[in-house]
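> Below, each structure is written out as structure tokens.
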Structure I
Amino acid sequence: MGSQEMVMDAKDIDRTITRMTHRILEIHKGAAGLTLIGIQTRGVFLARRIQEKIQAIEGTQVEAGDMDITLYRDDWTRISHHPVVQATDILFSVDEREIILVDDVLFTGRTTRAAMDAIMDFGRPARIELAVLVDRGHRELPIQADYVGRFIETRRSETINVFFQEHDEADQVLIARRTS
């Protein structure tokens, strides 16, 4: 058994996504040429929310896609002998695009590495950046996010759980702690 602590509620998440979106637009000097790709599952919902905020701020609809990286992971056989593969929905060329990969949590960097490998199978983008709602540290690979909503210091034994209304019926970020 364990305990959970809420570290972000719905208002915190919304403010954080708004701030991230403004930072993306500031760095890119607008939305021209931007493409968002959400990593299944919750990165997809985060990407859609960033896309909606860009639309509201800039009046521009940026292209967005969804990507499942399950079979690109270097540890998928350890996770399950029957992995659940979700949809990859990229209906545009990634060639010469400014791609922003979007995920809910950055931990070891392995998901991001797998997502970059998957994108390369679709073409050659001009640039790949990373946006995450939560960076919890503990990298195993030399990967860092370009846009971070919140840095939350964790122990390796803890878990960050992100919940979005679209999938989980609530917006919140929890730290789950195991108790012995």
Structure II
Amino acid sequence: MMKKTVVALLAGLALGNTLYADSAPGDKKFLGLEVGAAEVQGDTYSELNKKGNTAEFGIRLGAQTDDWRTTFVYDYYNSSSDDQKVNKGLAMIDYFFYNSGSEVSVRPFIGLNVGYANYQSTAIDVSGVMYGGQAGIVIGITPQIDLDLGYRYSLTQINEVDHLSSVVFGFNYLF
């Protein structure tokens, strides 16, 4: 019950920030793609705590102000050589703690994430809550295009999965 309450609270905060960004001066919504070098440490049919490494791919939708960003992400990870697949949906909230203010803006961020993941391996198909944090930098190339480079680390409530981590490169189109 406590886990569901925390998830509902964090999801509500993320949604609330998105709605706030929708009415704030200087707000922007965005749609983007991301690719990352990911690591999943989880149990497989043949090995406990196996570390799998491969690329993950995702789509992102969000809103941001000058100081805050809320992002909803769906990522897919498939490492057939390590016998691991992960589908995950995340709600993330980030705080931009610096803005260069120049024509090409540089904004480092730190944030929190919460979501739900499905983990599959031979004879294993489990789902559960995940939570963690991220940090990185956003480079505003033009007023409509942001490039995003960050590190994301998440723990799970899934017994068969210890953690998920990734270095992610994102491309956002702001409108």
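A short reminder: the numbers here are calculations on the coordinates, not readings from a lab. A quick note: this is a predicted structure, and the numbers were derived from the prediction, not measured. Cβ atoms are built from the backbone, for glycine too; each structure is taken alone.
> Using Cα Rg over 2.2 N^0.38 Å, single out the structure from I, II with the greatest value. Before the final figure, lay out the partial values.
Working: I: 1.01; II: 1.06.
With respect to Cα Rg over 2.2 N^0.38 Å, the highest-scoring structure among I, II is II.
> Who wins on mean count of other Cβ atoms within 10 Å over residues 90-97 among I, II, i.e. which is largest? Write out the running numbers ahead of the final one.
Values: I: 14.1; II: 20.0.
If we compare mean count of other Cβ atoms within 10 Å over residues 90-97 over I, II, the biggest value is for II.
> Supply the structure label, taken from I, II, corresponding to helix-only ellipticity at 222 nm (-39500 (n - 2.57) for each DSSP H run of 4 or more, over all residues; to 500) with the calculated value -4500. Can you show the working numbers first?
On the way: I: -9500; II: -4500.
Derived from II, not from the others.
> Taking FRET efficiency 1/(1 + (r/R0)^6) of positions 106 and 154 (r between Cβ atoms, R0 = 30 Å, to 0.05) from the coordinates of each of I, II, which one would give 1.00?
It traces back to I.
> Comparing structures I, II by relative contact order in percent (Cα under 8 Å, 6 or more apart), which one has the largest value?
Largest one: structure I.
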